[in-house]
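Trainee: The following blocks contain the structures, represented as structure tokens.
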Structure I
Amino acid sequence: MVFWLIFGFIFGLAIGSFLNCLMWRLYHKKSMLGRSICPLCGHQLSFRDNIPIISFILLKGHCRYCHKKISIQYPLVELISGLLFSLVVLKNFGYLPSFNFLENYLPIIQVRGGMLALQIIRDWLGVFTLLFIFVYDLKYQIIEDIVLLPAAGIVFILNLFLGWSWQGMMISLFLALVFFGLQYVLTKAKGIGLGDIRIGIFLAVFFANFRIFLVVLFLSYIIGALISLILIIFKEKKWSSQIPLGPFLSLGGFLILFFS
């Protein structure tokens, strides 16, 4: 477990760095090929400028070349990614508490050895995707299929290898399409967007069991309602304001991933 914990944190830092790069390039329609560049001045970055968190600290939060301030988003995403990857390891080794009310609905799957590694990899992919949804939708209020749909497909295959029922995943998918599709139609695309439907598809596949999927939705909407109400009370938002749903769906997903 110690090996997986250390490796998970370091690997998570690297994935967080890649995630920052991916989000910026997707939004600005840039190719994923080629060396990293400063988003402020466009100067090509060297290896020493790309070390997760460490480079930000050594450069005191400024670009080495244009000296402009680097967004705190970069080290934050890297650190959160590293911590979440470590939590995945702790969860799969049984070191995190769980919500007892979900015990009877969880599939009884004993994973050891190579299967345990596969389970950790599956959960890491889930963390990567949920973190992408949270930051990208919060910042740009759009969702990219190039990340969500391949992730859903890979998770579907990994779930089959791990013993999850494909019938259960199909039921969850059906519920996701009905739940989000009805909201989309009834609100005439004003309540939620097509991107939220695709997030629902990923969550349905990732959590596989429709009961767990419904709990994810319940928590997500409760969290969204509470945070929205707080923002309205403090006059940060109005009743008519639009707030992206993706970050709340991600938070609900994280809670169930780590504590179910």
Structure II
Amino acid sequence: MTFGSELKSAAALLAGAGVENADAEALWMLSEAAGIRESLLLARMADAIPAQQAEKFRAMITSRAQGTPVQYILGSWDFRGREYRVGEGVLIPRPETEGLVDIALGMIKDNPSPVIIDLCAGTGCIGLSIALEKPGSEVYLVEKYDGAFRYLEMNCEGVANAHPVRGDVLAGLEGLNLPEADLLVSNPPYVTADEMKHLQREVLREPAQALLGGEDGLDFYRAIKELMPRICKGRAVFETGEKQGEALKEIFPGALIEKDCYGNDRYAVIGE
């Protein structure tokens, strides 16, 4: 079997399993299995694929066809040009979340050394992006769950101004002694109980605790509002569901709702 024949068979299998981006995903996984960059791999399609690499690739394809997110299979995913370690137990970074970072950076642009708290940090992609793009900042990334915290710690390695903190937003962050933040950022769980029933199978493989925001999807925003007087100076930006803008305005009077890269309501800005 050649790289090309393996790739063709795998893409057909994925397409038959309902994977929309079958060709690209098959190439990504073949590149990972072979340890060869995609651009170089495409020039070797006629070469024989080593048996061990073929076996690894087929196992990856089988897992993907069964609904495992490709990001988990690859073990990392890009966010603002940086690779973040991901796997079972942590929410996968998404393109629309990059806009939250842009808004946050704009809100602290005139502060050379801001303190940022990232709640429900998951992989840390929000807080770490801020830490890396605003070197004078100190960023505290708060996450409760063991699976996610493991990836958070790995992703924070080597970033001196990023500090992973174990904490529970719904329990009030008691005893953490966090410094007062100049800005609060968060992509909290905001999927409603009804929406959870209709999520794609791949999304359902992500941790429910990182998705479900209570019956109406707003539990974490209410909890954060209670926390804000104790942990920040009143300025914040949150990611929200595209239908939650008006509800966020009720929880945070004066909040501005901004749109994401797809044109959907996505960010609630408080205290701009």
Structure III
Amino acid sequence: MRLTPDQVETYNRDGVLVLGKIFDDGELALLQDELSADLETAGPHLVTEQDGRLRAVYASHERRPGFRQLVTSDRLLGPATRLLGADLYVYQFKINAKHSFGGEAWAWHQDYPVWRAADNLPAPRVINIAVYLDDATEFNGPVVFVPGSHRLGSSVKQDNARGTGEHIDPLDFAISEDRLQALTRTHGMVSPKGPAGTVVLFHPEIVHGSAVNISPFSRNLLIVTYNETSNLPRPSGAPRPSHLVGRDTEPLVATTDRLSLVPAEA
């Protein structure tokens, strides 16, 4: 998959680009089955909300072959390579779960200030690619972005590295209400909706967040973060666990196959 010049311009200008539904229903069923299977494996990669229900799961691509296929798919790796122009590896893989009737909010934040504080990531030479595992509607807590905010640098007054040995909640790096009001007066807000299988690219410095899901429909959002192999984190102390910060930094090679657990015929 290749981006058009207009798509590249949109991403550079807005910090967010919607590619639409590029995984079919069969591939989505595979990914949903892989998620269900992965949740049967206990461990620190599973993060729960206060009510005990799932909030996030990390590094599923290291345990499930369907997700491993996904991160090398040309439909994700192709656009990421086009925008960054370098060899890439998976810096982080996560699925943010937002269950029906109360899936919690994600505070307004930027990703790169978190990774800079927690992992000493040298530069925002990374890209997030989100895959909707469920339909995203106005009802189930979709992600909201402030377009163009990535061009303004960090909106976080002070890096807060609390809890860096584990999952870091965006609330620890939340953007102030005054700052958010100033940003939205100038840049507005957008919230890409779409069916399961939709793909959205977004910059590590774009301001974003999401509200509580009060609907009867879940909203599982898979996010692959690709990093340049020349932009490795340089933690001053012990690095965060490997399920949070990928250790396999070998350049990924894109594949063009349809996602399937059935071997292709010779």
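Each reported figure results from applying straightforward, stated rules to the coordinates on display, with no laboratory input. Worth saying up front: this structure is predicted, and the values here are computed from it rather than measured. Cβ atoms are built from the backbone, for glycine too; each structure is taken alone.
Trainee: Taking FRET efficiency 1/(1 + (r/R0)^6) of positions 58 and 234 (r between Cβ atoms, R0 = 35 Å, to 0.05) as the quantity of interest, name the structure among I, II, III where it is greatest. Working shown, then result.
Mentor: Values: I: 0.40; II: 0.05; III: 0.95.
By FRET efficiency 1/(1 + (r/R0)^6) of positions 58 and 234 (r between Cβ atoms, R0 = 35 Å, to 0.05), the leading structure of I, II, III is III.
Trainee: Here relative contact order in percent (Cα under 8 Å, 6 or more apart) has been calculated and equals 34, so which of I, II, III was it run on?
Mentor: Working: I: 20; II: 14; III: 34.
Answer for the origin of the read-out: III.
Trainee: Tell me which structure, out of I, II, III, gives 4.7 once distance in nm of label points 7 Å out along Cα→Cβ at positions 26 and 218 is calculated.
Mentor: Working: I: 3.0; II: 4.7; III: 2.3.
Source structure for this number: II.
Trainee: Comparing mean count of other Cβ atoms within 10 Å over residues 66-73 across structures I, II, III, which is largest?
Mentor: Details: I: 12.8; II: 17.8; III: 21.0.
With respect to mean count of other Cβ atoms within 10 Å over residues 66-73, the highest-scoring structure among I, II, III is III.
Trainee: Thinking of I, II, III, which structure, once helix-only ellipticity at 222 nm (-39500 (n - 2.57) for each DSSP H run of 4 or more, over all residues; to 500) is computed, gives back -11500? Kindly include the intermediate steps, with their values, before the conclusion.
Mentor: On the way: I: -22000; II: -11500; III: -7000.
It was calculated from structure II.
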